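Alright, structures below, take your time with them.
What follows draws every value from the coordinates through simple rules; no lab data is involved. Worth saying up front: this structure is predicted, and the values here are computed from it rather than measured. Cβ atoms are built from the backbone, for glycine too; each structure is taken alone.
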Structure 1
């Protein structure tokens, strides 16, 4: 039985959600000569990440489906002024008759909109809502594709799947799984060469800043200077920073405190070798990651393999600890809730 979305998305349970949306009939509507549509999706994701109080933590655009890992940031939206809310909204849904090249006209229009407090409140609520985020992502792309194909009809399956991520290890495994999708499908030879993925976005952003080698060396050497360089680079990127450095006075919230982008790249590279060959050398850096997560290379491998061996994601929650699943079930008044990957539960 399908669970209502209002029961699946609850920021008091978790702010992280893995969203999966498939093309209708699983047709290759973004492949086989239509790969440019993947670039449309990437460009739209960047616009949404800069407009919504929803951070994009990871994504992979495949030929017939899409993975997006989102974090809800409702507190951010609460701090926006009414004018900022209106301007963000018209960035996503521009009024057809508004002359955006006329600054004075736009300002007057925004001022008039701000007078309607209920409308502003509705926009603010929608700009922090996962359902509206996915709607704002999928609808324009469906229209563009139908216009290009000169046809009508559904492009995406009606309902996207959302999986609540409940702990750090599940979060990292989900990130790695999403970024490794093209690699596992045989589309890319190495993870960072996977087009239309968040890992390639992160690497390319660091490379353009001329700092990818510095970041990797500094992380291996546990350099404070390297950490600062990496933190500054991540702050300027539209994707959610991997490392949360707010304790150092950095304004943007990252995903994990004390876990650098370089460490994540090392983990994904090792996981890719593990997936392809069934074994991979455990470097000191990866061993340190496993120790911090309280897991082992063998357990990590079992979980990743199970991720990729599933034809579809089942379950609405993803956790590595049974206690977290039990707590959610208790909150819902249920006997139990389904875990997306059964091997994830321990304890």
Structure 2
């Protein structure tokens, strides 16, 4: 067994997915082709199946060639292949990073639909340690907290019965390319990866090499930081769950209205109160795109403010926060 396959087997033991179906997202690039070849090599027996899934974003002239390459590779491996297609480029008003985010949203929707239709338990993505480091730096540049420093999770729900899994999140890109060279497996090079109009590409091609001048193991250091931040966030989340149960109530007939007992949060750290509001927004599916540190901190300030009736706070998403006495009321209007 090749050492990359051994690493993959240790990270995601075959016995855990041998009897369930897995959809493998394959772009045609080195990382996803390496993941597919590794999983195919480890898949010996069991009731589950592997299905290759490729999404054509129609962003490049050679995109159709990528789709044909992936379909041919799946055929060579004797695996079924699902091909999807999107037109995110038609939203010409989007910035470069906006196009990237839109493409990602379409791709994930396609993968979820394919997995649910096929009865697959997992969708496997080929994010690596290099991707994790780039994600963390991207978030640091834009502004983030402890939760953002945790980077990409190794596993998270993609749908009610589907889990997104990143089996090679601790592997380096160089390891995967070495594996493909050793087994004689070609892959597709995406020329857009060299386009410096994308922030992620500038981080990969310019910022990370500069940081490596100060610490050659900067990617390993960032991955360790992500693991530490994830452990810290788990502790925070456990405390916040208790605060939510203690302080928050909502009328059964008014899901867009929430009442918070400020007395139940007296003496709690300001950071935990900010995290309580983040959790509340997530549970209500209220829009968070325009919610930043200032907005979360203003909400925490209302809780901690001794004033009984401060002015109401109007927040993005048409949400109003009004404190009356020891109760803070939140309502999504219209």
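Out of 1, 2, which structure matches 1.14 when Cα Rg over 2.2 N^0.38 Å is calculated?
On the way: 1: 1.02; 2: 1.14.
The correct label is 2.
Identify the structure, out of 1, 2, from whose coordinates distance in nm of label points 7 Å out along Cα→Cβ at positions 68 and 188 was calculated to give 1.1.
Values: 1: 1.9; 2: 1.1.
Computed on structure 2.
For Rg/Rh (Cα atoms, Kirkwood Rh), for residues 36-75 alone, which of 1, 2 scores largest? Each step should come with its number before you reach the end.
Values: 1: 1.00; 2: 1.10.
Once Rg/Rh (Cα atoms, Kirkwood Rh), for residues 36-75 alone is worked out for each structure, 2 has the highest.
Given a computed value of 14 for relative contact order in percent (Cα under 8 Å, 6 or more apart), which structure among 1, 2 does it belong to?
Working: 1: 17; 2: 14.
For relative contact order in percent (Cα under 8 Å, 6 or more apart), the value 14 is produced by structure 2.
If we compute distance in nm of label points 7 Å out along Cα→Cβ at positions 20 and 148 for structures 1, 2, which one ends up with the highest value?
Working: 1: 2.4; 2: 3.2.
That would be structure 2.
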